[in-house]
Each structure stands twice: as C-alpha cells, then as structure tokens.
Structure I
Amino acid sequence: MSVRNIGNMKFFDQKNHFGFLIDINKKEYKVTEKNFIGPPINNGKVYYSLRKTNKGFEPFDIEGYYAHYFKNAVLDLENQDYDEFCDNCREYAEILYKGKVTTSQIRKIYSQISRAQNALEIKYLRPQFAYTAGRNSDFPRLNELMLILDHLAKNTKSDTEQEQIQVENIKTFMEAIVAYLKYVGDKN
C-alpha cells in the first residue's frame, strides 16, 4: 500500500464534479470523483496517496479522515482508546448532521444491525447499505457512512473467536453514531 498523507479538501463542487485538495505544505491539487474512495467530500480533513503522472503528482484514494479512522478502528475496538473512539463518533455525527443526515435515514440500518447475531447476518446487510446509499445519492456523508458499514461487514470474520466481538463492535459503532447524531441536534 502506498504512503497515506493527510490534507484538507478546500471544496468539491458536486455539480461540476471537481474540487481542490490542499496538502500540509499548502500545495493545491485539482481532483475529480475518480480520485476518491467513495463519494467526494466537500471539505474537511482527508487521507490520500500520491502517484506520479506525466503532469506531476496526482492525489488518489482520497477518503474522509473519519472513514479512514472507523474502517481501521471499529473491528478492533478493544485495542483502541475508547475515549478517542467516542470523541471521533461525536465529531463525525456533527459532520453527518451538517451534511443533512438524519437518524430517520439510518433507522432501518440501525435496527437491522442491532438485531444481527453473527457475522453472516451483518454481511447480509451489504445490499441494504448499497440501497440506502443509492437512494440517498444527494447526501455524500450518508453514502460515506454506508461505505464504512460495507467495509466493516465485508471484513468481519466468520467462524473465528473474534466474530462475536466484531459484531458487537459494529453494533457499538452504530449505537454511538445514532446517539451522538441525536445529541448534536437531530430531532427526527
């Protein structure tokens, strides 16, 4: 895997399908949808890699800071700083709220995850994540959440001693997101 850099999205224009990423040295890179893992993020901290092209360097595999964190932390939650996890869930809920994501939009997913008893039942939700993202394509932050859940479901290990822990960790993640989304202002 290539080196991951941290930068900020200056903006991303959904209508015109381009934006600008700024690296830590204040260098700007023009990016398009093809440069992202998942939906383009309008602004905020991102992880990205660089590749050399005939025109210089180009960012690729751009993903939101929180998406990167949750993909790498949730399944191994018992080895994470739980306070940091909660703080990141709260901050991400604020971003979801600003992105007009409501608990109503994720209520069905939340209920289905809460009822899951094993990894296979979590994996069976992957089409539901895709449906929710497709149905709400005007909400990039909701799409990002669905991609996080899809990644977690895909990487949950069946038939291992970690299976139940990972399933419980996904439930904990969704409970935290819904709780903090309510806390930061969603009244639906």
Structure II
Amino acid sequence: MKTYWFLIPLVIGFVFNGASAFTAALSRRWGERWGSRLSFIFRNILGIQVWALGIALAIRTVSASWFATSKVIKFIGWGLISVGGVIIFLGLNAIRWRAAMPSIRDELVQDGIYAHIRHPIHAGTFLEIAGLWVLFPTRAVTLACGLWLVWVFIQTRLEEIDLVERITGYREYMNRVPRFLPRFLMK
C-alpha cells in the first residue's frame, strides 16, 4: 500500500483556505481590521500555499495511471487549465483586492463575469482541477483532485453563508445569478 503523505498538507491547506468563509465571524471576534487580516493570513499565506504543496506532492507520488497520456490528451489538459485560468483572472480582476483580503465593508460586485456567475474563481478552479487530472491521471492525483473538488463545493457554500451576512443584497443576487454556470450554458 502506498503512503499518501500529500494528504496532510492538502487537507491542512483546505482548512486554512476556508478562513475566507469566516470573515464576518473573525471580524466580530477580533474586530474589522484584524478579522480581515486573519482571513488574509489564513487563506493566502497558510491555505493556498499549503494545499498547492499537497497537489504538487500528489503529482510526484508514484501511483498507477488510469490511462496513457498523448499529445492530444495533454493539449486538452492544458486547454482546460488555460480556460480555467482566464475565468479565474476575470473574476479576480472584477473583485480586485477583495479577493485577497475580504472585509465586512465589501460591496456587491455584479458586473462583468459576476453578472453571469456568482463564483467565477471557483468555476475556473473546477476546470483547472479537471485539466490537472487529465495531465496526471494517477490514482494519487485522482484522490487529490477529488478531495479538491469536494472542498471547493464546501468552500463555496460556506462563503455564501458569510457573504449573505456581510454584503447587502447578496441573497437577492443569489436568487438572480447562477452559482457556477451561466444560464445560457444550462439551457
């Protein structure tokens, strides 16, 4: 049986990354300034870097592959990662500094890509996860990507609870704009 040590940083990184879903709670407990700073530190310094290490270690873990990769498969994998990256860029560009340091003073962004989907960063992440799995179709990467997918769904739900609490009009926005796929793709 293989040892999957990559799961330790992966799960720890997910937990720290989840801090952004508790910005309102952190701000109530530690004040607005420190709540925002703690959310930044937990997610951006401890969370993202640590789960990314877990993903990198999963890629390096020797395990059986589900299928052989070819130039076409690699093209598809890199295409998914690229399209996901563009969607993430559009989302980050629209919310700017609020992506890195959420605050209880954030305002609702509902233009640009946010007029079509509520969570473009997470939608782009789904494509990147799929692309990574296509490029490295091993059992270790499958496990890591599967956990990552589950975590993004959990993170999205937790963030929405937090956003409803700290951003005026977010509940109505949730009723109007789909979560991950624009309406024209769902018809």
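Tell me which of I, II gives 10.6 when you compute mean count of other Cβ atoms within 10 Å over residues 52-59. The read-out was computed on structure I. In terms of relative contact order in percent (Cα under 8 Å, 6 or more apart), the structure with the greatest value among I, II is II. Here helix-only ellipticity at 222 nm (-39500 (n - 2.57) for each DSSP H run of 4 or more, over all residues; to 500) was calculated and came to -15500; which of the structures I, II was it taken from? The read-out comes from structure I.
Tell me which structure, out of I, II, gives 21.5 once mean count of other Cβ atoms within 10 Å over residues 60-67 is calculated. Source structure: I. Name the one structure among I, II that P(r) over Cα pairs in 10 Å bins from 0, in percent, for residues 12-115 alone of 12, 36, 34, 15, 3, 0 was derived from. Source structure for this number: I.
Read-outs throughout are calculated quantities, based only on the coordinates presented, and are distinct from any laboratory measurement. No experiment lies behind these values; they were computed from the predicted model shown. Cβ atoms are built from the backbone, for glycine too; each structure is taken alone.
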